[in-house]
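Asker: Some structures are shown below for you to check.
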Structure 1
Amino acid sequence: MKDFFLRNNDYHLWATNLLYKSIESLSDTDYKKDVGLFFKSIHGTLNHLLVVENVWYTRLTGQTYLPNSLGEELEKDRETLKGKLLKSILVWKDWISNFDHIKWQDPFRYKTMRGFEAELLYCDVVHHNMNHRTHHRGQITAAITILGGPSPEIDYVYYLQSLGK
């Protein structure tokens, strides 16, 4: 499982970098424009991704991070936000690399943002986080297209082909 999650995390770094190449072509107005996404804009959705990355990472590392909302704006500046999102993917890579491989199927207990006790397997928490990234990158890709920007080809298979696999 460790190798699977590390490969997927590397894919997320690759895909996020390509996504940002497309985002860079957008004006600040378009970047922050409400285009009907759940978190309204590309900027809002990227902030949401950072919030959720922080929530799950702190849960897994025994820390506590309680955002005001899942749509909280952690970073106003788009370059600072980009840097923090890319760094968070690298932080996850370190966590995955150092996680005890015997524990992937163990239960992980945590409190939801509403204060309820919950339990998932460690592998499901990490998979959820990666799937969450993919979900919102897809929304952002659609928004870029709506705004007339270039849509990146960021499917997993393209990542594997870029590696020569």
Structure 2
Amino acid sequence: MIFRNEFTEFCEKFNLGKWVFKATELKNVLTFHKSDLIKINNLHKIYNGEQGGLVIGKLHCDGGVHMIKPNKDGTEFTYAGEMEGWEYISTSAKTVEHVNSLVNINDSVKPKNDCVSSEFEIPKNCNIIDMTESVIQILYLSRFTQVIINRESTKRNIKNIIKIEQKNKG
């Protein structure tokens, strides 16, 4: 079975990417060549999420934020799933401690499966990825490990998340 959402339908409409069975994952994945990414960016802006930040975009119930991740050598790209607005995407993790700290924050609050906004006051030192201009919101990830923190955990812990991120950058 092939997973479908607004992004995969967009790709189908413009003949972008191809479905490939990945034996290591036992599933079909949507893969792209660099030329596909150029076409996608020409049709809808691709936002850079490699440096992490608070993603301002659609909630899951509104279509979400779609993620594309490069493979290890950067010659192929894969659809990495969907996150939602007001979630935080980390910088590339340099240590296990960095990942564990953010995973613990994410796990501290169960996400709510609703369409109720969880907006909050954003600290001035928070990196923001504002995707509200785009109908289909696409985020380009790092090829290294990044952590997504659900929006409830982000809302309650944004100052701590920023501290952990600053420590990781240092």
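Each value in this text was obtained by applying a stated rule to the coordinates, not by laboratory testing. Predicted, not measured: the structure shown is a model, and the values here were computed from it. Cβ atoms are built from the backbone, for glycine too; each structure is taken alone.
Asker: So if we calculate mean projected area of the Cα convex hull in nm² for every structure here (1, 2), which label has the highest result?
Answerer: 2
Asker: Then there is this: If distance in nm of label points 7 Å out along Cα→Cβ at positions 58 and 82 is computed to be 2.6, which of 1, 2 is the source?
Answerer: Here the read-out was taken from 1.
Asker: Given a value of -20000 for helix-only ellipticity at 222 nm (-39500 (n - 2.57) for each DSSP H run of 4 or more, over all residues; to 500), calculated from one of 1, 2, which structure does it belong to?
Answerer: Derived from 1, not from the others.
Asker: From which structure (1, 2) was relative contact order in percent (Cα under 8 Å, 6 or more apart) calculated, if the value obtained is 28?
Answerer: 2
Asker: From which structure (1, 2) was mean count of other Cβ atoms within 10 Å over residues 42-49 calculated, if the value obtained is 23.2?
Answerer: 1
Asker: Let me ask something additional. Can you say which of 1, 2 returns 2.0 when distance in nm of label points 7 Å out along Cα→Cβ at positions 138 and 154 is computed? If you can, show how the numbers build up before the last one.
Answerer: Values: 1: 1.3; 2: 2.0.
Comparing all candidates, it corresponds to 2.
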